[in-house]
Structure I
Amino acid sequence: RQSDALAEQRQALPWVRIDMAYTFETDKGEASLADLFQGRSQLLVYHFMFGPDFNAGCPSCSAIADGFDGFAVHLANHDVMLTAVSRAPLAKLQGFKQRMGWSFPWASSFGSDFNADFHVSFTEGEQRGGGVEYNYRREPAMVDDSAGESLEPSDSRVGENPVEANAFMTGTDRATFFRERPGMSAFVLEDGVVYHTYSTYARGLDGLWGMYQWLDRAPKGRNESGIWWRHHDDYAAA
């Protein structure tokens with residue numbers, strides 16, 4: 001009942017008109033934000049952490065995507081289009097999507113201001129100069145706190161913190177990895193006009209991370225310390 005009440009508050013938020021003409025690359029060619037609705041009146045965008053310099057998608061975002069891949073078709077048949085959007089070029093997204101065996105729509109915003117405008121991608125200058133505003137907060141400037149060690153990914157450092165672990169699994173250094181962030185944004189299309197209705201980030205995505213909803217009901221709960229998950233095709237190798 002508390003969840004229902006919170007959903008009502010989300011739905012009561014004001015609609016903010018989107019006048020920016022964003023352009024995306026999709027499996028079907030170039031698309032506008034309105035095109036991503038694919039005939040529906042509602043659009044949910046998962047801001048998937050996959051930057052141009054990544055070799056693979058963020059494993060945490062990938063675990064979330066493993067969950068929504070199966071039910072995206074149900075939403076599409078209930079007037080809601082669910083799509084992922086990332087800054088990596090489309091060819092990289094398509095290759096990783098094939099590797100993971102996913103079928104949900106995934107658009108590239110490479111060269112667009114979409115990610116920046118929705119506070120999920122940042123420049124190195126913003127990162128180093130304290131200009132990152134994420135999850136409705138201003139972050140301090142990022143400094144190298146590794147005591148003179150290289151920021152290049154190293155298997156021996158994976159267990160130190162979640163950012164380090166995720167960076168290693170995407171083939172990037174910590175700073176590059178953390179210039180992309182996860183989030184979810186909701187939009188509505190009415191009379192040809194797109195409106196932004198809601199965005200959430202960080203722990204606001206927890207309820208969308210399907211495996212945790214199951215773990216919360218398991219006898220030992222989440223029972224974790226550090227990053228224990230991987231891309232689903234890497235478990236056998238581990």
Structure II
Amino acid sequence: MTGRRRDNGGVSDIRINPSILAADFVNMQAELARIDSADFVHVDVMDNHFVPNLTFGPQMVERIQATSPVPLDVHLMIDEPERWAPTYAEIGAASVTFHLEAAAEPVTLARTLRSIGARAGVAVKPGTAVDGLFDVLDEFDQILVMTVEPGFGGQSFMPETMPKLRALAAHARSVGSGVWLQVDGGIGESTIAQAADAGADTFVAGSAVFGADRPDAAIAALRTRAGQAHRH
């Protein structure tokens with residue numbers, strides 16, 4: 001399953017996924033309508049245990065699913081993902097990402113998500129090594145390298161996470177893997193090229209999109225900037 005892209009400016013391998021953490025929750029349907037040129041909408045689910053913040057549960061995500069003009073990219077920052085992740089796939093999320101640090105059997109969970117029909121993603125915090133993913137790369141459809149500590153929006157991009165993104169990208173190329181490499185945290189026009197140059201092709205952006213007067217123009221600008229760096 002892929003995102004629905006209205007106008008990608010010719011950049012076919014770049015995905016921009018606005019994060020609703022930066023949206024106006026009171027006017028969620030209208031906010032979602034403002035990003036209909038995005039590839040996915042990024043939905044952060046937090047349980048106040050794995051991270052010190054609390055956001056949405058399955059019922060809210062199901063309502064977002066019903067009103068969103070683009071598919072859902074659900075990011076689970078929760079304990080016990082084996083218990084909860086399949087629920088998000090069952091309610092129709094196109095992509096469900098859980099944290100490597102929280103999963104007891106990440107490959108088994110990824111296979112479960114795929115069997116339900118969702119893309120399976122695994123996320124790593126800034127301090128988590130990625131070497132252990134090399135041998136199981138194709139068990140996942142997406143690997144999310146957090147470029148901030150998970151839990152809150154509006155944080156500054158951490159350039160020290162780029163070496164492991166480069167390592168993932170180099171290994172994926174060497175084995176011919178089609179896994180998507182996503183970054184989340186502090187992504188905007190001033191940082192997206194750095195992440196794209198390191199190998200990312202899927203970008204979560206919050207205030208850079210929802211904080212813009214014209215979110216569609218912001219999405220297009222981010223896509224173009226990332227595409228130029230990615231091709232380089």
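For the read-out mean count of other Cβ atoms within 10 Å over residues 75-82, a value of 15.0 was computed from one structure; give its label from I, II.
I
I have 26 for relative contact order in percent (Cα under 8 Å, 6 or more apart), calculated from one of the structures I, II. Which structure is it?
The structure behind it is I.
Can you tell which of I, II yields -8000 when helix-only ellipticity at 222 nm (-39500 (n - 2.57) for each DSSP H run of 4 or more, over all residues; to 500) is derived from it?
Answer for the origin of the read-out: I.
Have a look at I, II and say which one yields 36, 35, 22 for Cα extents along the principal axes in Å, for residues 83-178 alone, as calculated.
Working through the options, I get structure II.
To test your reading of the models, identify which of I, II gives 148 for volume of the Cα convex hull per residue in Å³ when calculated.
Attributed to the structure labelled I.
A value of 4.5 was computed for distance in nm of label points 7 Å out along Cα→Cβ at positions 27 and 171; which of I, II is the source structure?
Considering all the candidates, the number was obtained from II.
If you rank structures I, II by distance in nm of label points 7 Å out along Cα→Cβ at positions 35 and 123, which sits at the top with the largest value?
I
Readers should treat all values here as calculations from the given coordinates under stated rules, not as data from a laboratory. This one's a predicted model, so the numbers in the text were calculated from it and none came from an experiment. Cβ atoms are built from the backbone, for glycine too; each structure is taken alone.
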